[in-house]
Structure P
Amino acid sequence: MNSIKSLKNEISKSKLDAIFISSVPNIIYLTNYSHFSQHEREAYLLITQNKNYILTDGRYSEAVKNKVKDFELIEISSKNPLIKILKNLKTKHNIKKLGIEEDNLTISEHKSLTKHYDNTYHYSGIKLLRDIKNQNEIKQIEKACKLGDKTFKYILNKIKSGVTEKELAYEIEFFVKKQGADISFPPIVAFGRNSAIPHHKPTDEKLKKNSIVLLDFGTKVNNYCSDMTRTVFFGKATNKQKKMYQTVLEAQKRAIELLNTKYLILNTSKKSIKASEIDKVARDYIISKNYKTIPHSLGHGIGLEVHESPRLSPKSKDILKPGMVFTIEPGIYIPDFGGVRIEDVVLLEESHTRLLTISSKDSTIL
């Protein structure tokens, strides 16, 4: 597997003897096996220069044997607990320097590891590998984005007087699952003043004429995610609503234009752009129109997780490079009135940028 080969190169560069992997997205990335729970500790990986181990319990043994290649399975049990396995592997491979996912482990897990491994180091190299998507990853994200566009077209026909936020959220989820995929996060459906809450949870609020409808949802295809937001008006939009919408649309347009401009003038071998610069142009434009600053980052990376690196925010240190896939999602939110957010997924290719979500942003009045 190319991901394992790349990781082992990173292990060598970091002068580590092994890496202990505990986060599910990274386990999926390295094994292509996605049936472990995101909410419970059901598996770990230990990777040395010469050997790959997957550590899990008897519930998964058969599936792992059949589906996970290039890894030796060691079964965790009451007689063979995790820490005993790790102690044995430490001795077997003479592991003196162990890389760990410090930001994923609990305090008790970290204490247990450091009790038996004298030298542990926080390792974020997999993040760097996952930031740059390969062609297969991009293909899966494209599929997820196409399904997202298809879902938006479907849900527009379900927006009617009296429908509730919960009903539309259910329709989104039902449609996606009927296509053989899954949602990448619980859909956000917000009517009227509820749209001023960026992460509003759908309620029994019924849709009335002349209301803002904010739809934020994503799909998951072959483990890879999409994410998009569209804001539409049910009935007649007021001048205040139209101004909000046009400001957000222009802010997004300016961010994408700056991304394209800076990207195209850079030397091909040195293509890299500060994520904070792209955030700034959208944020500054919204503020210049006398709105409050965007209360969230302009965008985030997307892949195995719906929110991952890079981050497009004022304080971000991330550099945007070819192969990265991320969102651009400016927004304006006015309490007790409403909000507007427009979100698209962008891919940086070697020679240009490309939008992976293509749903209309012009037909805003239903």
Structure Q
Amino acid sequence: MLPRENPSSGFLTEDVFIQRLQLEQRRTERSRRPFILMILESPDLLKSDEKQGVRQTVLTVLSTSIRDTDIRGWYRNGSAIGLIFTEVGETECRSIGDVLTKKIRGLLGGKLTPQQAARFQFSFYVFPDDWDREEASGAVILYPHSVRSRRPEQVIKRCIDIAGSFAALVVASPAFLVIAALIKLTSKGPVFFKQERVGKYARKFTFLKFRSMFVNNDHDIHREFVAKLIAGSIDTECEQKQKVYKLTNDPRVTTVGRFLRRTSLDELPQFLNVLLGDMSLVGPRPPIPYEVESYDIWHRRRLLMVKPGITGLWQVNGRSRTTFDEMVRLDLQYAKSWSIWMDLRILLQTPRAMVAGDGAY
């Protein structure tokens, strides 16, 4: 049961408002009906006790200008107010957001001095469309709980990432040299494969691997396969293929590359991504942008709670031999319940999965 509203203003407290935001997100995932999150921000005018008159005026204006079914509360206590407008049409969210912003600006302009009104910043986001909006990072705004939770543990996790990736790069340096030589001797092209991937909060970064494919190959093969896999429409003629996350017998892969993939040695350069802070040792795998384009709404949550990782729950639980939805559920399970001890346990199980090579292609 959610706590009650702040009795002095009728506005939900920050914790309760964020809980309501999460609840509306779950509803949208089921119903496909979007909602608008509007944020009104002015840290100096909303926080200071000396400006109590201004704050009360703002709260009154907002309370009387929205519907009873809409949700109002503190997005950040004392500095930003959040308004959630529900039951809006899918095709008119953007125009409704503009109209609401102009309406509230006008109402505040009639109650405050021009100087005071100018110190308020307005922004609005349409969920789920704006989850990957680059300006101000839509994912961070729409999923604030993913930023505010478990910060001390995240610092420890980052320290382990730095120490672990640095040690791995030092220990694996001879293997780097041998693998690089094999790649250059057996096929034309660079040693490293660089690819744009989607990281935490939908931020893109350059992903590194040892090259396991021929150069100038056709990526449409994988793009088509992934789209069908996520949609659950893989060819039913081969039941085994329905449970494979990666494309088997991929004609783009070299002989050396096939060995590197089966043993996961092609992923050694990702320790550089970890050291740079784009990835973690343990976490969900970072998707390619065209994979994210095929995501269902609830799939996107796998990119929000933790950084992508080199290994994770699904890698040590069958690796590629699982459906896409099952993989996402494992990622969400990890994001919800991860701990330092869970990370260490997954890291200890990873070498066994690498040696077994089950589901790796």
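Suppose you compute FRET efficiency 1/(1 + (r/R0)^6) of positions 15 and 303 (r between Cβ atoms, R0 = 25 Å, to 0.05) for every structure in P, Q: which one lands on 0.55?
Answer for the origin of the read-out: Q.
Using volume of the Cα convex hull per residue in Å³, for residues 95-198 alone for the comparison, can you identify which of P, Q gives the largest number? Numbers along the way, then the final one.
Numbers: P: 182; Q: 198.
Once volume of the Cα convex hull per residue in Å³, for residues 95-198 alone is worked out for each structure, Q has the highest.
Once FRET efficiency 1/(1 + (r/R0)^6) of positions 39 and 335 (r between Cβ atoms, R0 = 25 Å, to 0.05) is calculated for every structure in P, Q, which label goes with the largest value?
Q
Comparing FRET efficiency 1/(1 + (r/R0)^6) of positions 23 and 287 (r between Cβ atoms, R0 = 30 Å, to 0.05) across P, Q, which structure shows the greatest value?
Checked P, Q; max of FRET efficiency 1/(1 + (r/R0)^6) of positions 23 and 287 (r between Cβ atoms, R0 = 30 Å, to 0.05) sits with Q.
If helix-only ellipticity at 222 nm (-39500 (n - 2.57) for each DSSP H run of 4 or more, over all residues; to 500) is calculated from each of P, Q, which structure is the one that comes out at -14500?
Values: P: -11500; Q: -14500.
That value comes from structure Q.
Say we calculate mean count of other Cβ atoms within 10 Å over residues 151-158 for every structure; which of P, Q gives the highest result?
P
If distance in nm of label points 7 Å out along Cα→Cβ at positions 127 and 215 is computed to be 4.7, which of P, Q is the source? The partial results should precede the final answer.
Working: P: 3.4; Q: 4.7.
Attributed to the structure labelled Q.
Any read-out appearing in this document is the output of simple, stated calculations on the displayed coordinates, not a laboratory observation. Quick caveat, the model's predicted, so the values are computed rather than measured. Cβ atoms are built from the backbone, for glycine too; each structure is taken alone.
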